[in-house]
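Enquirer: Below you'll find a set of structures to go through.
Taken together, the values in this text are just the output of simple stated rules run on the coordinates, not laboratory data. Model, not experiment: these values are computed from the prediction. Cβ atoms are built from the backbone, for glycine too; each structure is taken alone.
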Structure P
Amino acid sequence: MTPGRSLRLSPSPALAGLIVIAHLCAAAAAAAALPGWPGAALGTALAALGLAAAWSRALLRSPRSVRGLRLEAGSLVVELANGESFAAEPAGPRHVSRLMVALPLRRPARALLVTAGMLEPDAFRALRVWALWGKVPGVAGKQLAA
């Protein structure tokens, strides 16, 4: 049996800033496209949504924010800030780059976005390998003896 690896996520102010900026741009576009109070109301709602998304997804302040991941060969356990944990079933295509990993989940239906700044470099590399190959990177026996 291959041992798993636990990863602790940390808040990402850079991702929070990008989320807020994107929502503020959408708010400005909505306000420009819809004149009067409907545009202002939609713009305000989009800006508030951006703040809420940054608070829970990037700054990890919500009780339902993902705070940890447990990688096993072919499986994933997600740990929330409120102490709950659940087995997640990855679904569909995954996006893996040197800056982020996007994992769509089938059960529960949600997506995880982990940026490089949310994990230590070695842990982020392990997540990328797991997302691509479904295996936790390990060390060969000969390397351990050296």
Structure Q
Amino acid sequence: MAAKAKRAAAGGGMWLQGMICGAVLTFATPSAFLAGVLLLPALVTLVIDRAPARKMTRAVALACSAFAYAPLWQLWVDGETMGLALKQILDPSVVCPAWLAGAFAWGVCEILPVGLRIMAEIRAKSRLAALRAEAEALRAAWDLGA
């Protein structure tokens, strides 16, 4: 019974998200178009990322959105027309920073765990070597012999 209620609630939420998306596309098409282009790396990551928490998608979306606010604000101040949105999309100084920030976030999410693992292995090996040297020093001091 509870599973059926959860499915019904999830279906209602999906319907509401569809309605909101449709309203944004209908009433704010230039803003939605500009935001879609600026957040394209986040959308691609959303499709590719299969991790349960989607940490990479959240990182890429945050990085891209940091560079999407100013162009969207400028579009709203200038009158929010499709011509102005296209003008901003064709300007590399608007699109490239958002896409590069998304690429950087993706790279950090891919490289940082590997780097942290390598650093942990290096620290463990150096600690093990120090412990072995200390054990040898104690054996020599106490004449235990190996």
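Enquirer: Once distance in nm of label points 7 Å out along Cα→Cβ at positions 19 and 115 is calculated for all of P, Q, which comes out largest?
Expert: Q
Enquirer: Given a computed value of 0.90 for FRET efficiency 1/(1 + (r/R0)^6) of positions 43 and 107 (r between Cβ atoms, R0 = 25 Å, to 0.05), which structure among P, Q does it belong to?
Expert: Structure Q accounts for this read-out.
Enquirer: Can I ask one more? Work out distance in nm of label points 7 Å out along Cα→Cβ at positions 83 and 99 for each of structures P, Q, then name the structure with the largest result.
Expert: Checked P, Q; max of distance in nm of label points 7 Å out along Cα→Cβ at positions 83 and 99 sits with P.
Enquirer: Given a value of 3.5 for distance in nm of label points 7 Å out along Cα→Cβ at positions 59 and 75, calculated from one of P, Q, which structure does it belong to?
Expert: The read-out comes from structure P.
Enquirer: Okay, moving on. Using distance in nm of label points 7 Å out along Cα→Cβ at positions 67 and 91 as the calculated read-out, with 1.4 as its value, let me know the right label among P, Q.
Expert: Q
Enquirer: So helix-only ellipticity at 222 nm (-39500 (n - 2.57) for each DSSP H run of 4 or more, over all residues; to 500), computed for just one structure, reads -29000; which one of P, Q is that?
Expert: Q
Enquirer: Let me ask you something else. Comparing structures P, Q by percent of Cα pairs over 25 Å apart, which one has the largest value?
Expert: Q
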